[in-house]
1. Suppose you compute FRET efficiency 1/(1 + (r/R0)^6) of positions 23 and 175 (r between Cβ atoms, R0 = 30 Å, to 0.05) for every structure in 1, 2: which one lands on 0.50?
2. With volume of the Cα convex hull per residue in Å³, for residues 119-190 alone as the yardstick, tell me which of 1, 2 scores highest.
3. Taking 98, 45, 40 as the value of Cα extents along the principal axes in Å derived from one of the structures shown (1, 2), identify that structure.
4. Given that FRET efficiency 1/(1 + (r/R0)^6) of positions 143 and 159 (r between Cβ atoms, R0 = 30 Å, to 0.05), derived from a single structure, equals 1.00, which label among 1, 2 identifies that structure?
5. Could you tell me which structure in 1, 2 was used to calculate FRET efficiency 1/(1 + (r/R0)^6) of positions 47 and 63 (r between Cβ atoms, R0 = 35 Å, to 0.05) as 1.00?
6. Which of 1, 2 yields 27, 17, 11 for semi-axes √(5λ) of the Cα gyration tensor in Å, for residues 31-126 alone, as computed?
7. Suppose relative contact order in percent (Cα under 8 Å, 6 or more apart) works out to 33; of 1, 2, which structure was it derived from?
8. Identify the structure, out of 1, 2, from whose coordinates helix-only ellipticity at 222 nm (-39500 (n - 2.57) for each DSSP H run of 4 or more, over all residues; to 500) was calculated to give -10000.
Structure 1
Amino acid sequence: MNNSLGNTGRLLWAGLRALIVLTVVCGVIYPLAVTGVAQAVFHDKANGSEIKSDGKVVGSSLIGQSYTDKDGKADLKWFQGRPQNGLGTNNINTQYKLILSGATNLAGDNPELVKQVKEARAAVIEDNSTATYRVKASDIPADAVTSSGSGLDPAISPDYADLQVHRVAEKNHLSVAQVQKLVDDHKDGRILGFMGEPTVNVLELNTALKQLTTQS
């Protein structure tokens, strides 16, 4: 009986020691080590790739934002991102909220998708045409009229950014050359020179635009 209790006690003590050691190693030392390496080597990414303006965090370079006026319509003084048709809404989530993302899941010949694309194309032509610049339907890139798979895409194509230059310049009382240079400075090439497509991060571009309009 005593041997049985002694063996049980030793087993329990061994199990408790293993629990304590594993808790310290896996629950304290390992997380602290990973966090330390991440903060030291990948500080920006580890903290959400935050973008700041005037000392305040205005968003993440990984998540798209909407730029609208008080009526919920596109605020045309800013560069606009891709359409957000895939996100949907309810009484809690609105477009570009992190809780909700997703594609339209509509086939290429679906009448609803065709309608969305036609309406988006008409809006792009109307919104971006100015007194000195007229947008042609043939000039409109695909990302200007279609949403991404997640609906949270933070970037647009250089072609779509270029298409918006005249409108942004006019709305902000800047020269076309000033705004075009801003866009050119924020064009990112393919990863490692061959992966993916060239992009322009809309939040980073609009943050720079705000700084430019403040200085002007």
Structure 2
Amino acid sequence: MAVTFDDLLARARALADGRRRVLLGIAGAPGAGKTTLAGHLVRALNAGGEPWAAHVPMDGFHLADTELERLGRRDRKGAEDTFDAAGYAALLRRLREEAGGPHTVYAPGFERVLEQPLAGAVPVEPSVRLVVTEGNYLLLETGAWARVRGQLDEVWFCESRESERIGRLVARHEEFGKAHEEAVAWVLGTDQRNADLIATTRHRADLVVPVTAMPAP
């Protein structure tokens, strides 16, 4: 039987059916729909009552452009070594360990217009029982990324149709300032190299989310 969005919603609810806080990761290639899926899940879970699910993106751990320039990595922003992977893993551990404590945990966000991380932009209240975090490299086994998987109770991997994924990425880059030719070159270069790497981590996921279960953007 084909997996549907309602099935995903039921699985997320069952995952959080307990007293402790649970962390659900959503991985996949750039443009695969991770953010859309996470947002739909959290809104549906929180509908009609006190919010108990939170969306914490990995993108807040992008290194700032000034640091990427210092490191000589600005031309491949979005690659696995252009994030603070150790900081992201530490945040996930803190979200787990401080559940139910007296303080709100603040995660960084990412401002698409500026293309820069924003500190303290995403609040996770003590009452949150399910944290949905999404990003490209949740299943990567190299460097500090290897610490991430152990902090997550489940990781889902989003499948996508390549033509649609590439089209969405080009449109996204154009929306935030790139000329069409520049957007296409970036998507078929830097973004595609990242997508190829991410595809090698698919087998480590607890669930592969088919295209048919993905909500519309």
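Any read-out appearing in this document is the output of simple, stated calculations on the displayed coordinates, not a laboratory observation. Small disclaimer: the values here were computed from a predicted structure and weren't measured. Cβ atoms are built from the backbone, for glycine too; each structure is taken alone.
1. 2
2. Comparing 1, 2, the top value of volume of the Cα convex hull per residue in Å³, for residues 119-190 alone belongs to 2.
3. 1
4. On the way: 1: 1.00; 2: 0.75.
Label of the originating structure: 1.
5. 1
6. Details: 1: 34, 18, 13; 2: 27, 17, 11.
Structure 2 accounts for this read-out.
7. 2
8. Working through the options, I get structure 2.
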